[in-house]
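Have a look at these structures, which come just after this line.
Throughout, read-outs are computed from the coordinates displayed, never taken from laboratory work. In this text, all values refer to a predicted model and were calculated from it rather than measured experimentally. Cβ atoms are built from the backbone, for glycine too; each structure is taken alone.
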Structure I
Amino acid sequence: MNKPFAITLNPGSSLANRTGSWRTERPVYVDRLPPCNNQCPAGEDIQGWLFHAESGNYEKAWQHLTKDNPFPAIMGRVCYHTCEGACNRAKLDEAVGINSVERFLGDEAIKRGWKLVVPTAETGKHILIVGAGPSGMSAAYHLRRLGHRVTVYEAGPMLGGMMRFGIPKYRLPRDVLDAEMQRVIDLGVEVKLNAKVDNILETMQTGKFDAAFLAVGAHIGKRATIPAGAVSKIVDAVSVLRSMEHEDKPMLGRRVVVYGGGNTAIDVARTAKRMGAEPIIVYRRTRDKMPAHDFEVEEALQEGVMIKWLSTIKHAGDSSITVEKMELDANGFPQPTGEFETLEADSVVLALGQDVDLGLLNGVPGLEVTDGVVKVDANMMTGHAGIFAGGDMVPTERNITVAVGHGKKAARHIDAWLKGEKYEAPAKHQLATFERLNTWYYSDAPKTVRPMLDVIRRQSTFEEVQGGLDETNALFEARRCLSCGNCFECDNCYGVCPDNAVIKLGPGKRFEFNYDYCKGCGLCVAECPCGAINMEPENI
């Protein structure tokens, strides 16, 4: 048998000399926390499922992914993938296309009919979920997999919450949404549609529920005080987007002014464009201050949406609006200039944020509501025992990934509470930093560019704008992962050890050190590509 290329000593002499007695430090295999995992609001083990994906075992990758997130096809489309912003590979060339691979796995699961594991052991406990949006359905999924009986009450006629009523079809096709919602139901989750909960305590008592998770979405559009004529048509963005799910589409006219600067403003303007309107977004600050994601703004501009920066609406008439030009002061805050302009407008759509309907909480003792959201403790439980809350209902950043993470977190705490226990999250490993990597071991691999629908079709149809990966480039993209901080069995330590002190334990089992023969030279640490070995002081 040929010796590994970097072994320079005679194995027999090495073993006989027991060089381990010379050491002052010893190498130790460690697992560090990849920055992508650390960044993910849904708590995904991103590096874990990428490991399976890069070997071509897509179903195993999907099963690993769905331990934390039941909606990879949805999240692969609408998540803003902050994990990629934290990716160490971005400092080498470009971040790994984590979101693209996640979408590919989700789409493969739908296409191939992959199934989730149905729980076999039943706890006998019954949990109420209020709201069938991302947070509620995530909680339902995780609670069901823990063996609890789950019933979801949804005030609307369809599943999905703000995923359906707040995200246009060109970003999230409804067949994808329906497929991943149905998968949760197939686990044995009961759903009651058109079932608004008016009083949470009465509903819990009537249904004999042991606990409840409140996940009502922010469906109420905020209003602004705009002087307007009697026949002025002023509507809110959430109502416009919600009405797109029904047969009676909103009648906005041809000249549509959207007031606001968030992602919802962009969504409703792009929707109006596809309906044949000529939308103009009026926003009181500059582009760099706009809360909407820049790529969304750029796509809107490509599609012909006009944006009037540094402007605010002062008056709305029956066929026009008056806007006042603004300027930023020394602190970056917009100030009026006294200069006015008239814009033709058939309708004004307000996209100024959303509120949650908290009427179901009236009369519940112990609850604390501040600024339109419910206060919860570290366990996501409200001030009333057994009632938990998450998503838009609690103080947090409002996006789908955060909501899905809340559902998982709440499920774990509800499960522990029902058992009379307290859930303790495992301690996090030390972060795997770029400086610990030996990047010269990794080959150049430019990021895969996903296809985009051409602009002409984007202006007139609701076809999906962003394309996905196929099996070939999904495999390539997954293999761009550097496996930061976690051994992927590259054999470098085994190959470079001069004393045969590294023992291979077999595929998937990694390695261990034989300290009788390790002299603590640190060569294995210096040559580990992913920074998964540490030198520690010798215990004397």
Structure II
Amino acid sequence: MNSAELLVKCLENEGVKYIFGLPGEENAWLLMALEQSTIRFILCRHEQGAAFMANLYGRLTGNPGVCLSTLGPGATNLITGIADANMDRVPLVAIIAQADSHRLHKEGHQNIDLVSLFKHITKRSCTIFHPDSIPEITRKAFKTAREEKPGACLIELPCDIASMHAESRLKPLRAENPGRPLPDRDLIKKAATHIMASNNPIIIAGNGVIREEAYRELRIFAEKTGIGVTSTFMAKGAVSKCSEQNLFTIGLEAEDYECMAIKEADLVIAAGYDFVEYSPKKWNPDGNDSHKKIIHIDYLPAETDECYMPNIEVTGDISEAFRILTSIISNSETHFDLSFQHETRKKIIKDLESHKSINQKGLISPQKIILEISKAMSDKDILISDVGAHKLWIARYFHTENPRTCFIPNGFCPMGFALPGAVGAKIACPDKKIIAVCGDGGFLMNMQEMETASRIGANIVVMVWEDGEFGLIKWKQDNLFGHHTDLHFNNPDFADLARAFGWYGKRITDSAAISEELYKAFNCGKPALISIPVDYRENMKLSEHLRDISKTN
């Protein structure tokens, strides 16, 4: 066997079932080896799309998604998708081809130092220089990608090494992943003492609660104690939307009801909380001078920040920490006053339902669109948001029963994420409805993957919110300066575009038709696109509403 074949055996050993990527001259040996393997190679139309597909596959399965490129421009096209995986804490392994190893030290055609380039956006980047190192390099890449906090790893395979003979004695290393360290019981008891002594505690649930499968124990803790939970964008579903303890989602730039509830609290339990999503300065601006106590519960110690100085840090298995806390506190007498949280939940629900009975024609409000999407989806189906103004509306108005059913990239926040991400999600979960919600700006950044979806039979639904502008930037400029720069662009006829790719396509201008068209789209037997002209006049109305919330409280 050659080195490429050995690498593929190692990938099979790691449980890899799909690789998303593009071909090139320098990765030809690897592609030939994949042809003889159990791994399915998903041919994509752009490397960024391939990285986003692998990214969503990794988010859903918990196993590293794998993407593949050739050298030079093929590899650099992966950058945005890899950076997103790394910052959003997604396990991903990228395999890139490279020029022959004997010319890497000098200038040459398409030859740049890719390992150095990727070093700052991965957890580990490494070149294979000899077949003997392939089992170790592969095992380390997958182990590192999975370890907390998960992220991206890069393996570079020069063309001449790929074709080199590999000894038959070389075999994949045993694919075992370490267990989770148990948290310190004495620290948990101290944390419990602080919680029981507080008057108005609250929980901020972050992405780590979902990654570490700790949401079940969090739900039990919240139910037994009555303490409210607000989730970050990437922790949606940590608590059921129907739970009386669910205070919905925190993360908007302006102060919302949830932020007011945190400000009222005298103690914050931050579980799996990650600064990349929402800075602690937003909810604890006084930092060291704050009278608010913070209990940090996470797999790793807290990041240092002047606005996040925990009184107690409980590190290790988050599930176990909540199990012990529940046992202690639920069997003890507490005197919490959670009335402000109860009123907060009532206000949020009233706000969520304000557009429920309104029918609209022409421009349709974000709230109404999201309400119709929610009605069309089961509790186990999956919504994937792109980045743009719609992302903030989804964060505020789309709520879930289960984790991993709403994906909002909120660390690196790249536009163009949702369409290819939806393809990766459909491959990971073929029996679920998958909808990607995009702005017209972000959708056109990776629309080439419509062909991929059609070719491989990934029957996703894409909904494009049309406004003919970069709406989020307009919203922010209007808030900051009172006006905006020229952000207008022209769009194609999206329904015609969909049909050109062999998709079902429909444009909707009546909110009463959304439900029926979503049903048709999900059941048409092929990928589908629905475009809707969105009424983004609601953006500034929301800004005013948020200012009123801040003033009132």
Check your understanding: Where is distance in nm of label points 7 Å out along Cα→Cβ at positions 174 and 526 largest, in which of I, II?
Key -> I
Exercise for review: Compare Cα Rg over 2.2 N^0.38 Å across structures I, II and report the one with the greatest value.
Suggested key: I
Study note, to complete from the structure: Structures I, II compared on FRET efficiency 1/(1 + (r/R0)^6) of positions 342 and 478 (r between Cβ atoms, R0 = 30 Å, to 0.05): the greatest is II
Practice item. Consider the structures I, II: one of them gives 4.3 for distance in nm of label points 7 Å out along Cα→Cβ at positions 150 and 502 as calculated from the coordinates. Say which. Key: I
Review point. helix-only ellipticity at 222 nm (-39500 (n - 2.57) for each DSSP H run of 4 or more, over all residues; to 500) computed as -8500: which structure among I, II?
Key: I
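Tell me which of I, II gives 13 when you compute relative contact order in percent (Cα under 8 Å, 6 or more apart). Working shown, then result.
Values: I: 23; II: 13.
Derived from II, not from the others.
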Check your understanding: Thinking only about FRET efficiency 1/(1 + (r/R0)^6) of positions 214 and 494 (r between Cβ atoms, R0 = 41 Å, to 0.05), which of I, II has the largest value?
Key -> II
Check your understanding: Quick one: FRET efficiency 1/(1 + (r/R0)^6) of positions 254 and 382 (r between Cβ atoms, R0 = 30 Å, to 0.05) came out at 0.05 when computed from one of I, II, so which one is it?
Key -> I
